[in-house]
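Every number here is computed from the coordinates shown, using simple stated rules; none is lab data. Note that the structure is predicted; figures quoted are calculated from it, not measured. Cβ atoms are built from the backbone, for glycine too; each structure is taken alone.
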Structure I
């Protein structure tokens, strides 16, 4: 299969590239190497990898048309990421996350039913204290501009399916972590601070909880979606086992062998109290479930950080 991955030089994208190549697939990467993720690190992510690399923006129709040449499926990972950063630049997030998605869908309209896998987010579920989250639950109250852009992009995907039959699988990722994750992500910061003997910041009372997904599990979900294209489906990608923030920090302490010192901070705007996937749809439609526990994933990640 010839697959286009937008944002393929980034965190999830670079792992997906490696997994597809190991299967014998052909991969094209479209990435603009913006400074939301250190461009030098992104270049290193694809160093020595046999892909067709196109430096371009998903909002640039000409670049998109070039990237789509001969492809049989598209995985759209390119996005402005992060809840907190979106509060400072809602227009920029809307331009990339909604506008870039629409540009891709418009370009696909002229092609013969190329399946489209869209990377959405658990953020679309908004600020909730109950769970687990079902794909049929309300997504009418996004808690941040980032969440709103992801939900809007899902709706544009739905409109493309309704209007011209575009095949779309929207995967709602639940807090993916692992090697190469962005520097501002919580696990990245916690592990590096712990290993450096620095205090680890804890926001709020530590009761907020997240459903963490190791990057290899996330990649397997994408590949399952490519192998089993859906007419239109929204599917949670998470294990269904949320962990409290204070428990996560304790687990990081065990994985690093460090007695972590905490630094208390107030809750941050845009943060939600809970993410909690119901993974039953992923299992029934894609035959997918998580395989890597948080404890195992953190151990692997700590080993990777120490090896850098």
Structure II
């Protein structure tokens, strides 16, 4: 069990009663991390975790694709974390300790941002315990700048820092600077543009093949087209649709061991609940894929045959 100080949030994920939401028995843990300090366009990501939790109350807990209620795996929700903002790296270290505590307790960490900078802390925690880890980045932006607005720990630098430590497969990218285009990460790095992914769904096989056996998945919600996900700080046209994203995630969870995930950069829009609900459903979907009964993800897939136990 992990016990961490923090401010209470409005509800458990999915409004789950005990024993489904009990931290003593839950296999997945929701870790709200509403850190926001380096956003450079639209603000509001600090409100993302609370919005996701509120929207999750409205989820149907039965997943028709999986013919199962993923909440049966147990989903605990931890308090909102209070961040030390005295130096840019300190919140990253706090997130690292938070995720490490969840891993030590044997839980599947689901980190909710907040800005994308928090991913570095999550990856560091998992990498320390998972040799051969790779990172699947789902994002509109490369985030490969070395320094941005005076700090190397900006959201715009997060994948540069991650790629200094472990291989990255970046999917959905459709916006980058000249510096990022010239960047040659120290670790293996593959980039799959959104246009190619939408035009050719079979590219998912190549994406999965580029990943090592154990994977950390980071979802910056701006990977989705603004028509589906307008509530992000820096929306980019030409993104993935919901089913593009789901098909890829289904394949990744089927073929690889996903050891942790994060969902970041939701900037809620007052009066517009659809983006919050999408984010909540995405979180629930990934938990369902991670703990699918018998590990069977073959139902509803393109292949219709292959399944793998995680």
(request) Give the label, chosen from I, II, of the structure having the highest value of mean projected area of the Cα convex hull in nm², for residues 212-291 alone. (result) I
(message) Quick check on the output: 0.75 is FRET efficiency 1/(1 + (r/R0)^6) of positions 36 and 260 (r between Cβ atoms, R0 = 25 Å, to 0.05), derived from one of I, II. Which one produced it?
(response) II
(message) Of the structures labelled I, II, one was used to calculate distance in nm of label points 7 Å out along Cα→Cβ at positions 76 and 164, giving 3.3. Name it.
(response) II
(request) Tell me which of I, II gives 13.6 when you compute Kirkwood radius over Cα pairs in Å, for residues 100-179 alone. (result) I
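With Cα extents along the principal axes in Å derived from the coordinates and found to be 57, 44, 38, which of I, II does the value describe?
Source structure: I.
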(request) For the read-out P(r) over Cα pairs in 10 Å bins from 0, in percent, for residues 204-251 alone, a value of 25, 47, 26, 2 was computed from one structure; give its label from I, II. (result) II
(request) Figure out for me which of the structures I, II the number 2.9 belongs to, where distance in nm of label points 7 Å out along Cα→Cβ at positions 20 and 284 was derived from the coordinates. (result) I
(message) If FRET efficiency 1/(1 + (r/R0)^6) of positions 140 and 244 (r between Cβ atoms, R0 = 25 Å, to 0.05) computes to 1.00, which of I, II did it come from?
(response) II
(request) Out of I, II, choose the structure whose coordinates give helix-only ellipticity at 222 nm (-39500 (n - 2.57) for each DSSP H run of 4 or more, over all residues; to 500) equal to -11500 when calculated. (result) I
